Each structure stands twice: as structure tokens, then as C-alpha cells.
Structure P
């Protein structure tokens, strides 16, 4: 297959030269070297921007959580297919009823494990489990630096206190910690303090303002909490860049994703997808072999194209877009919202007509 674009995985500067060659080979051969296991939609927080969290009583309406036996069967087949890196996430993954059995099994299989957690449950039995089977890295969601901010964002009491205790427990165990934050209206005023928290603790911090409507049943009010006033200037700067460096309008959507041909996401109910935000494609790894599901995902990624409106749009060469972002606004990978297209075309016209 001929490809005239640089794969996103080539930009993974955190990889050393040896592992970068491994990822390059995986891309060329379509090997699923990296996977994310979304264990559960359960969470002890109720964050206003979460795309996956479901209340326990609502879970049966959307599916059935994979059991430990099912996760470990999938993991064994994934390992045999070439998976080396696995990120374990949720919801809050520690809330899966069989988390201990799943985590122990994954660790004993030899994966390079990343644990994505809010850290509030990292104590007692869970801390001992992670001490025995430490992840290669823990990605901890930090949404503020006071209990008051956590109450506003996550609707919980003593949220920061518990998260802070969990972060210190992870650090005391020698587990590398990286902080990730979604910045929305309720915690916008605490951004500087979050940055200082990261600096004081010597931790990498990755903030983002990206909030998408949920397609997966979560009660997310993205429009109410998104910091649109800050995102618009960033969009203008990006479009200004693409005036000089046009986008290839014929490049397929999935080729922009870092996991294209090398990674996958498995949802809590057993669907394999290329992005966590989507409610498609429907590739059931619960009922089929991992190899079958991976081949189906590769085929889907290769065939997926932009909606017809995108190919006919006058701003197509300056519209650098994400397939999942468009789908979250329109409800489908095969549609694009008219209001979004109108906004992009207006921004393009304004930039072209400036002095």
C-alpha cells in the first residue's frame, strides 16, 4: 500500500530510537502494538465533561461490562497479535468489580501498563496491589487544587484531598505520575494553581480545553462548560497556518490519528474502535476473536472517508479537522453539522479578506 503522508506515530518523541523503530514496523505491517482497555463506565466522580460515565443503574441500558475472564481472554489474544503497550482506563478503572483480577492478569502477561485514574481510590488494598504490580506510568486526572473546585467540577466532597493523597501514594511507590487536566468553566480560574501544583511536585502536566458532546450515553453538557472564547482564537491561528501549508483534502480521516494501524480502543461493553469518543464502528470483540476484530478495524479505517460536504467545501484546504470531533457534533462519522461548516467558511473568508 502506497502512503504519501507521515504517520502520526512517527511524531511520538517520547519513544527512544529502538522503540520508535518498533512502532514504525508495526505501522508498516498493521500490528496492534498499543491498546486501551476501558474497563468500566463506573466512576466515583460525576465530572461535567465526561463522555463515558454512567450511573450503575443506567449501565444495563447500554450494555454489559466485560468480566475479568473476558478481559483476560482478549488480552491474551492481543498479546499474541503483537500488543505490548496497554492503557487501563474507565470511567474509573479501579471501580470495576474484578479490577484486582484483571490488573494482576495483565501484569503477569508482561504488558507495559499505564493506569489512567483519578487517584482518589489509590489507598489500602489498591495501593498494595499497585505496589506489587506497578504500572509503567500512572496518568492522573487533576481538575483543581481545592475541594471547592472539585465539588464544582466533579460534584464530590473532599475531591482534591483524596486525589492529592492518591498522587502522593503513587509517588511514594516510585510510580511515575503524569497529570492530565480538562479545563472547563468551573475550573478555569484555578489553572495557574494546577500548573504550580505540577511544578512543585516535579510532574508533567497536560491541560486541554477540548470537550466533546457524548455519543455514548453519558449526561454531558459540553456546550455549558466549554471555554469557547479561548478555543476560537486557537482555531484562527491554526487556520492561518494552513493558509500557507494547505491540508491535503484527499487524505483519509483515520490517517491523522496516532493509533492508525498500530492501536485500538476496547470499550467497557466489548466494542473495538479507533477512538474513545465514538459510538461506532460496531466491532464486537466480546463475540469474536481479537484477530478478527483487529482486521475489521483496519478495514474500517482504510475505507472511512470524509462526508461528501467536506470534499465540496471551499474551505477544505484550510479545515484541519478530526473525524471524532465532527461525529460528536453531528452524531455520525458520515455527517457534518451545517453550522460548523458555516463557521469555518466564515473564518476562512475573514482571513482571506484581511489587510
Structure Q
């Protein structure tokens, strides 16, 4: 496997799809198969729900998530009962999902599983730490870029991103959209001291040049253009715990102070702005940094889409490699 050695350098890895049907589960299964013979303890969980056999949107059949003895896995009570293999329960957590308490178990044989892990970032972080105490060398997290989840795959040490024809049937468009996501993942992180002070914060805060943090007493910048509030009385750096949208950046980029504005967000998944508006804000001199940063180690592609579209795999790979300084692989070809 081309990036096995890189994966083994990290204690946790998320496999994240930019869209449904971009090959995330195939990539995850490929990684599991290649790691199972390495003699290390592997755990598997998910942000939210995954592993269903049929896509609920397109109605197409999806690859199921594979489990091998003696892997550990974490899922909800409901999905644990639906497993089709023998397993030993190691822990029943007090943390719950919409489908019941979280079960940590060890597979006693191979089988298929549906995953429904922690839905929020804090719980996911705690779970990864708990799995380490059970001797787990690496935790694999089935992730997604979704407004519906309050959990973030950025909490893992490293990430593999999957993209493909299901997101766009046009190679230049797909490359442009994927490059933008990769640029967001690469956003710089703030210094550890300020990060630790802002992590528990859930409202808009201002940071001055000396690092003094001030609560602006507003929970959201939604509709900021209608609010009479001096955002920059205490400094030009703002911590925004919620979503950064086109509306916010459009408001900030036209201010005379635009070149002095720095936004701090929890992680790259909080940026919901379009590439065009984001670029305009950056070109005006604005900057964005993150509290939590993960390392993107590879990009995997799925040139096929459920609607029958099939892109040229090599052309797509080469086009992405020209824009993104990362390994790019077609997992189906690797799996052979």
C-alpha cells in the first residue's frame, strides 16, 4: 500500500469523503485490509452513522465496512445487535447516540458492521484516548464533511480525503473544488496557549495584539450586517466558534479594516464559504487560522458516479497532482 508507512506514524486517522459515493468506504476497507497483517491493534469507529448497505439518497448499493479478528470497533447498541459476526463487549459507555449507548467490542471473527460513533468532537477525542488505554495503536474514523454533524474529522492526527465523479462530472471543476478543500485543511493553526484558552469558548471573542481575549457577548454573526456592534474595539482578531459563511466574509471584505482582520475558527469544517468569496476575502488581506489542525496525507479518487458518469482516472489523477502536493490514488486500481 503506497501510504501504509505514513499511516503507521499516527495514532488516529480519519477517512473523509467530500460527497457521498466518492469511494470513502472502499478506501477505508482497503486500508483495513492492508493494516490487518501488520501485527498492530486497530480500532474502528465513525462520526455519526455509516456502513449502510444501500445509499439512502441514490438507492445504489454501497460497500459495507469490513471487520477482521481481533479488531476493536465502537458503534451504537442498535447497530451492534445487527452485526453478523461474533464479538466480545469490552465497554458500554455512558455516552449515547440517537441509536443507543456506544459499545466498544473486539471482533472474534470477520464480518460486516454498521457504524454509529460519537456525534461530537469532544466525545470523539475522549474515545480515541480511551482506545489507546486498551492498547490500540491506531484508530480509524469513518468521517464526512457535513453540516448535520457537530463532530469533526479534524480531531484525528491525520486524514485521507476521497473525491470523485459523484461531486462533479467535469474534471477541471472537480479539481478546483477538491483543491479548495485541501487548501482549507492546510490552514495554519494558532499558537498552543491561545488555542487552549479558546477551545472551551462557545461565543464570539476578540483578541488584541497582546493576546487578551474579550467576550463580545454575541453568540452568532448571522445577520451581522444588520447588527450595530463594534467587532474590532478590542482588536482585529476574531474567534468565530460557529460557521463562517459567504454572508460573513462578504460583510468583512468590504470594510476599510479588511486587510487587518484575522478570523480564528475551530477547524476547517467550519468554513462553509464558497471558493470565490473566500478568495476575495483573502485577496483583500484577510486571514483565517484554526484551533484544531489535522495532516492530510493522501487523496483518493473514485472516477465513477452512481448516475453512470465515468471520468478518466489517469487524467483526473494527473490534474489533481498538478494542483495538490500529495499522493493521489485510485483505490479501486490499487485493490486490483
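Only the coordinates and a few stated rules stand behind these numbers; no lab work does. Remember, predicted model here, so these are calculated numbers, not experimental data. Cβ atoms are built from the backbone, for glycine too; each structure is taken alone.
Looking across P, Q, the calculation of distance in nm of label points 7 Å out along Cα→Cβ at positions 10 and 90 that yields 2.0 traces back to Q.
Quick one: distance in nm of label points 7 Å out along Cα→Cβ at positions 114 and 162 came out at 1.8 when computed from one of P, Q, so which one is it? For distance in nm of label points 7 Å out along Cα→Cβ at positions 114 and 162, the value 1.8 is produced by structure Q. Could you figure out which one of P, Q the value -12500 for helix-only ellipticity at 222 nm (-39500 (n - 2.57) for each DSSP H run of 4 or more, over all residues; to 500) was computed from? Going label by label, the one that fits is P.
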